[in-house]
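Structures given as structure tokens follow.
Each value in this text was obtained by applying a stated rule to the coordinates, not by laboratory testing. Treat the numbers as computed from the prediction; the structure is a model and nothing was measured. Cβ atoms are built from the backbone, for glycine too; each structure is taken alone.
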Structure I
Amino acid sequence: MAADPPVIYHNPRCSKSRDALKLLQDAGVEVEVIEYLKTPPTAAQLKAILNKLGMKPEELVRKGEAIYKEQYAGKALSDADWIAAMVEHPILIERPIVVKGDKAVVGRPPERVSRLL
């Protein structure tokens, strides 16, 4: 049985996300693309991704986004609250994230996705 293809949580408007996807495609890797702004991960999916990344939820938050500055900057939130914030506002999720099996990387810089190949 073939292994499941890697999954990229992708934002086509993000150059880093496009570069990471291109890197995978250029390597001949079949990849499942999830446009996470259209299809946000659930809290359970986000928890699983964070476990694979080895990151705390706050480390995955994009702190340059307006919604962060308006609603979350300077606040001490629990891990569950950060996950809820990213589920409610998926624009807060750092991108791109590539998941393969029990491993994942944030593709910043995009070359980091090659660690999963």
Structure II
Amino acid sequence: MMRRNRTHDTVKRRTRLFARVAMLAGGVFAVTLGVAFFFGDMGVFKYLKMRDHSRQLEQELKDLERTNAELKTEIRRTQNDPIRIEELARERLGFVRPGETVYQIVKDHKGDGR
């Protein structure tokens, strides 16, 4: 069996076809890579969302640390400051010093405001 010689045009056609297939495959790969870059699990949009969440958590942590410091100060005052202890006893427990007169204002529950 003899093999036929390919003509110059056939070689050019196959070369162009191969180039087109390679370009198409490269284009599909580039589009897939672009979509994954923006919309994938670790894409740009996910990164931006995670960065914003991280900033929110950092702010929340700062707020909690500030609140924690305020509460620690309040605990120290409550344990050691006699003026604060008296203040809390008067507010929460209704303590009164001997000789003081306490006036209580009672709201009218009927809703007429008199």
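Laid out as a table, the results:
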| item | result |
| --- | --- |
| Computed -9500 for helix-only ellipticity at 222 nm (-39500 (n - 2.57) for each DSSP H run of 4 or more, over all residues; to 500) - originating structure among I, II | I |
| For FRET efficiency 1/(1 + (r/R0)^6) of positions 26 and 74 (r between Cβ atoms, R0 = 35 Å, to 0.05) computed as 0.25, the structure of I, II it came from | I |
| Ranking I, II by distance in nm of label points 7 Å out along Cα→Cβ at positions 10 and 34, the structure that comes out highest | II |
| Which entry (I, II) yields the derived value 2.0 for distance in nm of label points 7 Å out along Cα→Cβ at positions 66 and 90 | I |
| Given -0.62 for log10 I(q)/I(0) by the Debye sum over Cα atoms at q = 0.15 Å⁻¹, calculated: source structure among I, II | I |
| With FRET efficiency 1/(1 + (r/R0)^6) of positions 18 and 106 (r between Cβ atoms, R0 = 35 Å, to 0.05) derived as 1.00, matching label from I, II | I |
| Structures I, II, by FRET efficiency 1/(1 + (r/R0)^6) of positions 58 and 82 (r between Cβ atoms, R0 = 41 Å, to 0.05): label with the highest value | I |
| Which entry (I, II) yields the derived value 0.95 for FRET efficiency 1/(1 + (r/R0)^6) of positions 50 and 98 (r between Cβ atoms, R0 = 25 Å, to 0.05) | I |
